[in-house]
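Following this line, the structures themselves.
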Structure I
Amino acid sequence: MEHSIKAAEYFIQGYNCAQAVYMAFADLTGETELDAAKVSSTFGGGIGGLREVCGAFGGLTMVVGKLYGYTDPKDDAEKKRVYGIIQSMADNFKAEAQSVICREILKVPAEGIVLRPEEEKYYNIRPCARMVMLASRILDEYIAQNPVK
């Protein structure tokens, strides 16, 4: 199944936007669905509901880190390479979403966020399912051009 479709399905099931993206790529990261859901759980709602960096984009960055990240803190070339990947993906994400900031994408204020039970209407007014699909598509395009070693 295509990662973008899988991510949208996870989101519709009730997983947050970061979980949806990260879980969709568990086949490549080698994590179980449960572990992927747990590790990405705090990135939803713009990181813990703060409406900062979009959770779908946060999930994307986690996948990049897992597949292409660096481990040597003194290797500035590798750090620059990985940051360059993220910056390029941010440009691609912003080209369609206009931002990587949750509250800007949702057009809501940062304060006063109240979590509520998800309902069908919610999915019709929020662009989140589209954002998880966008993040997944960007990842798939990058991975196709840069196979994981």
Structure II
Amino acid sequence: MGFRERLREILSIKDSPHRLAMAFAIGIFMGMSPLIGLHTVLGIMFAWLFRLNKIVTITGVFVTNPWTIVPIYSLSIYVGAKCLGMKQVVPNIDWSNIGFTSLFNELRPLLMPFILGTLIVGVISSVVGYFIIYHAVKKKS
């Protein structure tokens, strides 16, 4: 099912605009979190914890998908690096002598920018997502 179909489903769910928008916003934040591989589980957990619609939350989580993950995480690393004052975001990697351990060591300086950036981009995206869904549901009702 595509994103547009899911959005139509969200707009037809009988719940308050605030609760639907909150479920979607939490999903977006969880989907952009630095905890790769746990997005769906965290989305379901937070939806259950706050008694929000799980389908709407998972739809928000899936904003980060195989098509969007590279641009989202690239932007997040860039934002995190700039917030931390890093002058050079992309490390110089010696590709001729690369192995798993050396690649990990080369990319280690991007860990803090990644964590900070995903949190910043996640918060901003979830706030924007909240207002988009809130106004869309209000308009539909």
Structure III
Amino acid sequence: MEPNESLKQTTVTLIRLMGYLEPVVEYYSEKKRLAVYINDAVGKPIFLKDELKDALEFVIKQIARKQGVVPVFVDINNYRSDREKLILELAKVAARKVGLTKKEVALPPMNAYERRLVHVELATRPDVVTASEGEGIDRHVVVRPFD
């Protein structure tokens, strides 16, 4: 069995042991993404509290590391995909605002991955420049007009 198939099976078993019925797990090798869908009896996604989602993601990443499937991005009930879309839209709105007002805009604190998304998204815009500022959990992106 290939490592990514083993990871999928182990993840399904783990989620079933947590008491959730028939989870769906897909591995997309080109994106190194493990998509996990936890649904209720009628197929509606179950809302997981952030603490549970983060803990489950941590455990799955540890299992992946042990099975040699690294790096892997875990996306539970499309949370990560939805968050990425939100971050990109926030970056675009901030860039438009900076373009109109010629004043800098500070985005809310984000983790390193989310800040990178903003920097990459706005790197092609000739009218703005981005910089990360702050320390620790307060680190955020500032979008400024290009002089």
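What follows draws every value from the coordinates through simple rules; no lab data is involved. All values derive from a computational prediction rather than experimental measurement.
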Q: Using percent of Cα pairs over 20 Å apart as the calculated read-out, with 56 as its value, let me know the right label among I, II, III.
A: III
Q. To which of I, II, III does the computed value 31 (relative contact order in percent (Cα under 8 Å, 6 or more apart)) belong?
A. I
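For mean projected area of the Cα convex hull in nm², for residues 46-101 alone, which of I, II, III scores largest? Working shown, then result.
On the way: I: 4.1; II: 6.8; III: 5.2.
Largest value of mean projected area of the Cα convex hull in nm², for residues 46-101 alone: II.
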Q | Label whose coordinates, when helix-only ellipticity at 222 nm (-39500 (n - 2.57) for each DSSP H run of 4 or more, over all residues; to 500) is calculated, return -22000 (choices I, II, III) | A | II
